[in-house]
Structure P
Amino acid sequence: MTRHVLEIDDLNAAEIVRVLDLADDPARPPLLAGQTVGLYFEKPSLRTRHSSEVAVVQLGGHPVTFRKDEIGGASREPMGDIARVLSGYHAALGARVFDHRILEQLAASSSIPVVNLLSDTGHPCQSLADLLTMRQQWGTLPGRTVAWIGDFNNVARSLALGAALTGMRLRIASPNGFGPSEADIDRLVTAGLDGRPVLSDRPAEAVRGADAVHTDVWASMGQEDQVSLRHRAFEGFQVNDAVMAEAPAHAVFMHCLPAHRGEEVAASVVDGPQSRAFPQAHNRLHAFRGLLRFLLEDQA
């Protein structure tokens, strides 16, 4: 059966470890020699496009990147038909979309693996890069504590699920109305989280005891009309030196980028000695390469 990764919990704990092991493996077998991978982008991209294209090249293949205006969207042709056509061209398909249902429609009709390169509900490739970065920092993941500060958005949801699946603890600080839902918490428990996450509306409280402090922008792509509202709601949720001082001295700071210095994070933090934001960005490449190897080599 064809395996798809539309969210990080489409992988179990052992499979995540396997992907991370493959990501850390410097070997680059010509797994995709003579083959292509289709990469569909509805949203602009820097890290996702470069990391996914380079990963395909490193595995000996050729990436074929295309945009929404090149397929005309569902009004021109059903996504199921598009998936069936592309399944005859490519070894795998990645898609970065606004609406997660597009990924579900592609996966339902695709005979090749479909990977979520970002949707409104999740970002599993970012979660894999985050887990890889933290494992490189500490050697192992179980028993560590992750703090998330800010909007419990698509990146946070995938990170939290990845943390739950790999035996880590969670502490989350969000303004009222921007935290995880009960459905989110139930999903984390199902994924293996030991108890409920610690929830707070005070960043300094949430980072206490944390081994890694994560944040993201206050207004994500597609939320430009909410910028003013979100800036008011997230006042006091900046990860700055005072917040990091409440975390253990060994704690690292992580951000999926792009970072808005002076908003969700102080420049002194994202550019400081505790920051792992740029190794984290580089690991987007290694994580996607590991995931492709898992899907096309291990699952073949």
Structure Q
Amino acid sequence: MKRIFDKGTVSRDWFGIGSFLPGPRFTRESGRLFLLEAVGSTNAFLRGKGEPAQGRLCSWDGWGWKAQERTLLHPVPEAKPGTVVVARRQTAGQGRQGRKWVDCGGLHLSVVVPTHRASFDRGFSVWVGLLTVLVLREEFKVDARLKWPNDIVCGDRKLGGILLEKTGSGAAMIVVAGLGLNLTARRGDFPAALQETATSILEETGRPLGRGEIAGRLLSRVENELDVFKASGWAPYRPALSHLDCLLGREVTLAAGGTEHTGRAVGIDEAGRLQLAAPSGAILSFHAGDVHLGPLRDGAPAPDHGPGDPEVLP
């Protein structure tokens, strides 16, 4: 096996594994990283489904990552906390509610969240989205915001998204998190249906960012703040959420359970539910749904990422 500690140790290191330092909960509990050249879906591969894929299996030995030679890897037989799957390309991924996924060139990652009671709390998926936005803003100077329930946006364009799923039962239940983030696509590189609604980190900042560095910073931030979220809930994050919630104060139409609801978005509650002020004055709460944005209260134009848009998700 080859030791990977610095960038460039292994030829054709498209991930940048020397920068991938997710934190001790990830490396201690499992320390397995699957780097795949191409796969149907990282989520499916992580859950033991789909076809084998070419790639490297990497393990953490306490000093750094060690990688096996490139070979044909089979889907993960047992998804343990800390296991990470990253693909250079995806060909058959799906987004939220089974929608079509579009590979626009970027970070395609799925991970079993380390064992922690916070990961089973209501609102955890929105919290992960907020932390993703904070990392992009604070560490990479990306003007990102959160669009409930799972989209990362820059202005009126979608940068990426997050998908969380629970699987198993009882003590064997795990949380699988998927992240799709557009990194290097130029405006003209996106499919025609997305050219007016999608963006990338390169488009927003003018500079490329490595997959390994972004993935490591995101997973490390989540790990470092799991205890805070469990102990204090939303209280420490409420100011950031209010500032970075791109729906707040907008007129929206939300489709849920076959019914459309129109009103003004007035925030996100402790359970991660969108709060909608209906024309009647009633406050409605939604755990899930598709949001179509209307204009701001002051009449400024708003983006349209309505139902049916392809998801940029693993």
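None of the figures in this text is laboratory data; all of them are computed from the coordinates on show. Quick caveat: nothing in here was measured; it's all calculated off a predicted structure. Cβ atoms are built from the backbone, for glycine too; each structure is taken alone.
Taking distance in nm of label points 7 Å out along Cα→Cβ at positions 208 and 256 as the criterion, the largest value within structures P, Q is that of Q. I have 19.4 for Kirkwood radius over Cα pairs in Å, calculated from one of the structures P, Q. Which structure is it? Going label by label, the one that fits is P.
Of the structures labelled P, Q, one was used to calculate helix-only ellipticity at 222 nm (-39500 (n - 2.57) for each DSSP H run of 4 or more, over all residues; to 500), giving -11500. Name it. Mind dumping the intermediate values first?
Details: P: -11500; Q: -6000.
Value -11500 for helix-only ellipticity at 222 nm (-39500 (n - 2.57) for each DSSP H run of 4 or more, over all residues; to 500) corresponds to P out of P, Q.
If you work out distance in nm of label points 7 Å out along Cα→Cβ at positions 56 and 144 for P, Q, which one comes out largest?
Sorting by distance in nm of label points 7 Å out along Cα→Cβ at positions 56 and 144 in descending order puts P first.
As an exercise: distance in nm of label points 7 Å out along Cα→Cβ at positions 200 and 272, calculated from one structure in P, Q, equals 1.6. Which structure is it? The read-out was computed on structure P.
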